[in-house]
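Here, each number is a calculation from the coordinates, and none is a lab measurement. This structure is a prediction, so every number in the text was calculated from the model and none was measured. Cβ atoms are built from the backbone, for glycine too; each structure is taken alone.
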Structure I
């Protein structure tokens, strides 16, 4: 997995002050994407142990509310296998931090068993994150007044409640 960018003190990609990592690689290729360079799986720098250590060290600072993982596309299978390792480490070492993820895929269609992006670690990721912002960016539905998303079809999903009830539970931020 490659990382296109790591933002520190980010407040645009989730509630509070965050460390945000943009993974590289995306097959969605949404028209109007704000970071089309991240479509390339080889864009940016290789994700290494040193990269992960830097993210954990930065995130451990008291003023951070949490981690946001976006891209590119974190739910591309090759990215999931690395993303799950980072999530495990955050949950173990920094359990008070929340985790947001963004995906151009749709939760109940693509990320559940039988979905086109469900692999052996997808359920662990979904069980371990707090918020999932799902849905492709649709340029014709772009709305700059929305909280933490770019187009009106995208949803901010509370994952713990969604996973417990089996029904989509939207955040009040929608």
Structure II
């Protein structure tokens, strides 16, 4: 909501991200992050934004103003706190998804290793005089050769990732 309002008002005022950043004495990337919803301006910066846009802070925050009211720093801080909480929840959800994806990757790698171990390179006993069989045998052998060399590295990386993305107490 806030990010969409900043972008819409900036465009309606005919300002680029760079021009807005210069007026606020910040870098363009900060404006970009606000507009993408990756971060939010603090209360002082929100007031500066409203001055540059010549728009009430409540309009930036998405409220419809029935009567002229003076924005208090406390009200702005409470609204920003809600937005920051939503960003934190989104970040936590993303971390959980990555964590469980890495656990799934570890499980798949171990499972494929178990299957390869149980099959004991069954394709080596095939008759390679037939071209189709030879191609299929080479494909199996190539997969096994590549998997046995690359999977341990991927498994170690995934295990490290699981520990790095686990829930911190």
Structure III
């Protein structure tokens, strides 16, 4: 399914794509994915990502489109690596290509459950709003979120009691 990005993202990513000299893939998450891929309108000025492939393209992406770059100053949006983040172990198996019509740049979106679980450790106001909106908009099932947490995050996640409580508080956002 082709996605039409509105301003400023269409121009920003189009220019980034034209500056890349080779194919680059970015694993995207955060508000950009919530808006651009899942169709929930929420303002965001950054495109958060977990990984860049090939790995050595990281510096190129940051220099061309990171905060403070010429592109970010021109379009007032930027690309940002989340650094250390928590997300389900097998998230890469469930990534979906965001078909935005670019030649060299491929954007892959986290599946909605993985996207929600990437927010569990921070659990800020904006994160809870994303969880609520995605759960309702996509009719997500809490049982799937719970199972993925139990299998792919619980075995290694620190502060487990805190994150289990967060998950239970989020349960009210789900219809099931």
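What the table shows:
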| item | result |
| --- | --- |
| Distance in nm of label points 7 Å out along Cα→Cβ at positions 121 and 145 - highest-scoring structure of I, II, III | I |
| Identity of the structure behind -25000 (criterion: helix-only ellipticity at 222 nm (-39500 (n - 2.57) for each DSSP H run of 4 or more, over all residues; to 500), calculated), options I, II, III | II |
| Per mean projected area of the Cα convex hull in nm², the highest-valued of structures I, II, III | II |
| When distance in nm of label points 7 Å out along Cα→Cβ at positions 25 and 129 is computed for each of I, II, III, the largest belongs to | II |
